[in-house]
Structure P
């Protein structure tokens with residue numbers, strides 16, 4: 001089957017992050033089995049979603065992982081010109097949710113399996129399909145943890161997030177946190193009888209803003225990124241039920257994006273400490289809950305992988321990107337990692353997401369070259 005035909009099958013699966021992924025996992029597994037590949041199905045601790053690993057070539061030799069996530073972001077509230085879960089060709093573009101992010105790469109991986117099988121690989125290719133990437137790279141860690149029992153230590157990982165087929169060397173880390181503030185309700189005519197959780201939330205928000213301003217001035221700095229420093233922002237605030245009730249609960253969601261070498265947990269801890277300092281002073285209760293986290297991908301000091309990917313893709317390496325990927329987790333596990341995939345991140349998460357047929361062809365050409373590299377004695 002062609003990449004476009006496989007992509008049509010993948011797009012028709014509307015499995016979203018945080019939910020069972022049996023439809024998309026079944027689709028991927030079906031294509032692998034049709035081509036004679038026996039995949040390893042790795043059920044996550046949630047019990048209702050899986051990672052998939054398929055190996056072509058000798059498992060006992062060090063090879064390369066091709067990694068991509070199966071989940072896509074929701075389409076609710078977006079104005080699409082066609083069904084987002086049906087691949088639609090229009091004006092030489094292929095429209096559908098996940099075409100760029102990142103089912104286009106998955107389709108290329110699967111379409112190239114017959115060529116991988118025919119290449120007589122001396123070192124293996126591992127096709128890794130993960131779940132729940134879109135809500136903090138939650139699934140791939142379980143796959144990475146299982147690798148030592150399944151294959152020889154991989155020598156590299158290529159994460160196929162949309163990069164216009166340019167090799168990407170680094171990205172920031174991320175940690176998002178939910179803060180729950182519990183106060184005491186009262187009638188609004190007697191505000192002193194209650195503890196206003198929203199007011200406490202406002203103080204915390206001011207602390208978030210102040211810390212972000214401090215990071216912009218004091219760093220640490222890494223000028224490969226824009227902005228060249230870590231950031232902390234509040235993105236969601238919830239609280240109160242009626243204007244005549246002193247609110248007894250406020251929830252804040254915040255995230256840290258850190259440059260390599262800076263620990264997002266330490267930045268988060270400053271805000272959590274500020275929040276908890278309100279407890280003895282105002283008899284409030286504050287609870288912090290991690291929503292998601294993944295490490296930064298620092299640039300490698302070894303140019304070998306970047307040089308190989310530049311040659312195979314024909315694109316000059318890009319030093320850094322602002323978005324995060326599973327590559328940071330592979331790197332943290334000791335697997336040199338790089339990002340390179342078809343499509344563009346600017347199209348992701350938006351209505352009328354699309355990919356170009358020539359981008360799929362370019363990706364297949366890169367994968368064909370990679371197979372040739374791994375087939376060499």
Structure Q
């Protein structure tokens with residue numbers, strides 16, 4: 001390399017180094033004016049329009065409103081969305097990125113129980129607040145001080161199913177459930193309360209998530225002469241189970257999960273097969289949230305939109321009032337939330353970090369999930 005070439009090389013290198021330092025300093029300065037919120041949601045895959053994508057849009061709506069009002073003490077709020085695809089490993093990768101690279105102090109996620117279960121220990125170990133807007137596993141209640149739920153526990157919903165069935169005179173129940181974390185939580189929620197009441201679970205059949213049969217499990221359950229069924233599966237599985245029951249001439253009361261039955265995907269697939277299913281689900285108060293959501297996105301808000309919106313609003317309220325954005329401040333503030341008027345209902349956070357959403361009994365009539373009445 002000639003002397004002239006060396007000189008040019010070192011000049012270019014110096015420019016790159018100085019430019020990099022300037023850019024890094026400028027980035028740090030810019031970041032100081034931004035409060036980052038992480039979100040891990042199933043943005044692609046099964047159930048995403050009603051849940052992951054709905055939550056993403058609701059979070060965006062909340063942040064747009066906050067920023068339009070001056071942000072958090074003059075700082076803009078920004079969401080960093082990660083797609084879990086409802087896969088535990090993808091969720092783990094996402095939360096490690098959000099914590100170690102993006103340096104967020106607060107994460108919304110996930111909706112899928114399997115993902116939430118995988119990322120909870122990481123959030124707790126790193127003392128980063130995690131709020132799930134849609135996971136129902138009872139295990140979330142004991143997951144740690146930094147883990148919160150703005151939804152309901154499967155124990156709440158399963159308890160309502162059991163109370164309703166037993167009150168109808170049903171004493172023998174069969175349960176068909178998808179063999180994953182969500183399915184097991186549903187089964188346990190119904191079983192625990194029904195047996196407490198004095199009823200008997202005569203059959204509990206775990207079904208492979210990829211099954212296209214259901215006939216075998218239904219016939220095994222029928223051997224025990226159940227008076228009613230609880231079916232907790234994915235949309236295709238629920239529709240398939242109901243189709244098989246009709247093919248076999250089984251005409252018994254069927255209960256399910258309102259979040260499953262009420263999704264547009266399930267109702268669109270089900271046709272007449274879902275008619276008459278009784279399914280408890282959240283009760284949403286009358287607010288202007290729906291109108292704002294429809295105006296912005298030209299579509300109805302999905303089932304976890306309101307709880308995701310509330311999670312952003314509550315946490316940013318805590319930040320604004322405290323004048324701090326660290327995870328410890330957020331955690332302490334969440335435990336003090338009592339009767340916050342959210343769009344998903346009044347929010348009170350209990351000692352386990354849970355919010356107990358009001359539930360009501362629903363039934364499928366005319367292809368729609370509507371309030372149940374005797």
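Just so you know, all these numbers are worked out from the coordinates, no wet-lab data involved. What you are looking at is a predicted structure, and each value in this text was computed from that prediction instead of being measured. Cβ atoms are built from the backbone, for glycine too; each structure is taken alone.
Worth a mention:
- Each of the structures P, Q was assessed by distance in nm of label points 7 Å out along Cα→Cβ at positions 54 and 238; the largest value belongs to P.
- Answer label among P, Q for the case where helix-only ellipticity at 222 nm (-39500 (n - 2.57) for each DSSP H run of 4 or more, over all residues; to 500), calculated from the coordinates, equals -10000: P
- Among candidates P, Q, the computation of log10 I(q)/I(0) by the Debye sum over Cα atoms at q = 0.11, 0.13, 0.18, 0.20 Å⁻¹, for residues 86-245 alone that gave -0.51, -0.67, -1.02, -1.15 used structure Q.
- Winner on FRET efficiency 1/(1 + (r/R0)^6) of positions 326 and 358 (r between Cβ atoms, R0 = 30 Å, to 0.05) once structures P, Q are ranked, highest first: P
- Parent structure of the calculated result 1.00, given that FRET efficiency 1/(1 + (r/R0)^6) of positions 190 and 254 (r between Cβ atoms, R0 = 25 Å, to 0.05) is the read-out and P, Q the choices: Q
- If relative contact order in percent (Cα under 8 Å, 6 or more apart) is computed and equals 25, the structure in P, Q: P
- In this comparison of P, Q, the computed figure 0.90 for FRET efficiency 1/(1 + (r/R0)^6) of positions 174 and 350 (r between Cβ atoms, R0 = 30 Å, to 0.05) is attributed to P.
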